[in-house]
1. For which of the structures 1, 2 does the calculation of Cα extents along the principal axes in Å return 77, 47, 36?
2. Suppose helix-only ellipticity at 222 nm (-39500 (n - 2.57) for each DSSP H run of 4 or more, over all residues; to 500) works out to -21000; of 1, 2, which structure was it derived from?
Structure 1
Amino acid sequence: MKKTILVTDSGLGGLSVFTDIAAGLAKASLWPRVSMIYFNAWPEQTRGYNHQPNMAAKANVFDNALEAMQPYEPDMILIACNTLSVIYPFTAFSRTTPIPVIGIVDHGIEMVARAMKNEPESCVIIFGTPTTADAGSHATELIKKGIAKQRIISQGCVNLAGKIERNPFGHEVEQSIRENVAQAAQQVQQGDKNFKTVFVALCCTHFGYCKDLFKKYLEQQITAGHLANKHKTGQIEILNPNEQMAQRILAPEQKKPFKADIDIKIVSKVKWEAPRIDAYEQLLQSKSQPVVLALKQYELNPELFEV
């Protein structure tokens, strides 16, 4: 029995989810053979989904990408991207496909809700792309789950995902994280609620690569007094939905009799330059050498889908 798992993202961020799944299945799997495909749904070399003028335009582009995934005959599609997960319900594909499609937003919501219910004296900062922040899906669903609105802060990080995509170790990335953390910290400080814990939800798959920087600068804000006062304390806890999504697919609670024989393919409509691939090799090599090898040998297909 063979399982085909297709993971998609707009760029390289979702490779963190893809890599965790590949590494986990190689150790323990429900299936003896697994085909894993990473489908880069980034539409144009210099323009992504956040550059599209409205949701209808974004959905049209992603619809084309989703249709192009069908020839790979996936048994499931994992949208390892918060932006694309927000766009997905607006696509025609979502209303007709028989293929199970799983978005990362729901995993993030579950993760945050569980953490906040376990720590009532807490707030959460949801860091995401502008599309994710504008959609407000995380906040809306958290409120439905009983989390008070004043405990939820959303921070749309303009261009940060693209900067991490191009060079996750670059100075521009660190500068952007520092600025966005400072803006979010001000929102926390403006509230009158006393928070024992500040949860930091990294609701863009790219952001997980830089989780240490988010924690570092938020701790600095607390030390500088932007968050801390005589009532508030400075415990910071990172929540990374990437890890939650991978673990759900790996099904840790089930008996897994196989070490899967895995074939891996990575396909992209746009070109990834050698320095970018080298950077992501550094990020991923400790988890899965087969994924790194597939990244180095990725299939470039400018006609992969229409824009």
Structure 2
Amino acid sequence: MDDKLLEFIEPIESTESTTSREGRTLWQEAWRRFRKNKLALLSLAFLLLLAAIAVVTIVWDIADDQAFYNARVIKQNLRLKLKGPSAAHPFGLDEFGRDMFLRMLWGIRYSLFMGTAAIAFSTLLGAAIGAVAGYYKQADNVLMRAMDMLLAIPSMLLATAIVAALGPGLINVLIAISIAYVPTFARTVRASVLTIKEQEFIEAARSLGASDFRIITKYIVPNSLAPLIVQSTLGVAGAILSIAGLSFLGLGIQPPTPEWGSMLSNARTYIRDAWHITLIPGLGIMLTILALNLVGDGLRDALDPKLKS
């Protein structure tokens, strides 16, 4: 097969799907629509700020050989335990006299980056399973019945069972969350593939002798990215909540690591004596998930081809 012939297939997809009337590409048009959603744009800025803080704390730990982390973030000072917010400690001190502000900053990496890493793995594995199931009828029943079995179990319950079997810890939590969210992405991609594989440009590629692998990777998967991106953004929010929930149950990241869910779990005993040590981690989790959901909604509207605004 002549690869040059296949280059002419791409425009067959639809000129309007890749460029707008003003000459903008699909992604430029999506960004234009996304910018109109002020809440989504503000949420994106908030998430980028959290990501920047997380990167700074990681680089700081590496450059400082965790000296600051050991001396200020996890070191205990029981004489000042449960002290409220002040100029020296904006978020107050926890039940062991540790600075809540620093612990919240250092905890961003575990909540945000772990959730993103878990969903990234789920997206890749789920997309591969969904693409194969949607393209090959023979594999569809086997793969989708396996996904249905996993979907029959609530994701949080499935993650809890996996962590309980493997044991608590960062890696085990990532494995548990990743497996729990694979069926969602597999279903999303499969639905897109079932629609796209019947399009004319796919038939044209097949008639010119393109291999199944080339058709899936070059034509089908790229055209399935829009719903996958939206689902991934919303999935990160769910993963962060699951990670926090596992840590709250004592099955996630273990103390003294400053993970928000673990901080919230340890603080519940002192909820009547020190409101700040429960409110602040809870607000951190809530605001992060809210921002991710708003960004996901904004992306869904921006990538919807039916919208012409």
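We did not get these values from a lab; they are worked out from the coordinates using the rules stated. On a predicted model such as this, the values are computed, not experimentally measured, just so you know.
1. Computed on structure 2.
2. Source structure: 2.
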